[in-house]
Structure I
Amino acid sequence: MIRTAHFILYVADQARSRDFYARALALTPRLDVPGMTEFDLPGGAVLGLMPEAGIARLLPAMPHPATAQGIPRAELYLLVDDPSAAHARTLAAGARELSPLASRNWGHEAAYSLDPDGHVLAFARTLEAGR
């Protein structure tokens with residue numbers, strides 16, 4: 001039985017990414033030690049930030065994450081009450097906008113940005129019927 005889901009993003013600079021996600025998500029890390037920063041996400045999930053060098057040491061048989069520079073490596077899609085405000089906060093924290101807030105054909109209104117390490121960050125909400 002799964003009790004908690006942890007999503008780990010590999011980052012070039014742990015402190016920079018910690019500061020970015022603290023501002024973008026308006027959250028304080030629950031853990032911040034050399035090698036791992038964690039944020040509790042609503043719903044019980046955990047977002048982890050691990051330095052690329054750390055995962056390369058831990059799992060040396062896999063390609064080094066830095067070789068994917070510029071290629072989106074993961075997407076964090078978060079349902080929130082106000083995606084416009086969350087997206088604006090993320091851009092102010094230093095993200096690059098990929099797509100402004102818009103209605104999507106899967107029934108959400110979503111905005112997309114790119115974090116400093118090339119991960120896609122999306123904020124969305126469910127559209128009301130007929131909208």
Structure II
Amino acid sequence: MCEIDRQCFPPGIAYSADDIAMSLLQPGAFALIGEEANDIAGFILALRQRGVNSHIITIDVLHPHRRSGLGTLLLSAAHDRLRGLGAKRVVLEAAVENTPAHAFYLKHGYRITRRLKHYYQDQGDAWEMVKEFTAT
């Protein structure tokens with residue numbers, strides 16, 4: 001997962017192996033893996049938090065598999081699991097300059113709620129994005 005994250009994000013945004021391991025050790029954390037032709041093509045790391053909130057920590061799809069629908073499948077599966085665990089809202093962060101990510105999340109019902117100054121280790125800003133789960 002760490003190697004895939006490094007391929008998907010630049011230094012300062014990519015997570016270290018320790019960061020990913022610590023995220024997975026949190027109560028309510030889970031990872032879903034996407035495969036194509038028996039190779040790992042991407043993953044999503046999510047966390048069901050206390051109360052009504054949940055968090056998408058990262059979603060990574062390797063470049064050759066982008067625009068294949070894999071990101072949508074991973075995000076939808078994570079949403080389903082989070083809703084099943086009682087989450088009413090999911091929050092994530094996306095680098096301000098990552099306009100393809102913004103478009104992807106907006107397409108999936110997220111809205112930008114605020115700018116997070118110096119969010120990343122390289123001091124880059126991020127948009128906080130939120131999706132409210134509707135009752136089904």
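None of the figures in this text is laboratory data; all of them are computed from the coordinates on show. These figures come from a predicted structure and were not determined experimentally. Cβ atoms are built from the backbone, for glycine too; each structure is taken alone.
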Ranking I, II by distance in nm of label points 7 Å out along Cα→Cβ at positions 87 and 103, the structure that comes out highest: II
Computed 20 for relative contact order in percent (Cα under 8 Å, 6 or more apart) - originating structure among I, II: II
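Of the structures labelled I, II, one was used to calculate mean count of other Cβ atoms within 10 Å over residues 15-22, giving 13.9. Name it. Working shown, then result.
Details: I: 18.0; II: 13.9.
Attributed to the structure labelled II.
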For mean count of other Cβ atoms within 10 Å over residues 39-46 computed as 13.5, the structure of I, II it came from: I
Computed 114 for volume of the Cα convex hull per residue in Å³ - originating structure among I, II: II
Computed -8500 for helix-only ellipticity at 222 nm (-39500 (n - 2.57) for each DSSP H run of 4 or more, over all residues; to 500) - originating structure among I, II: II
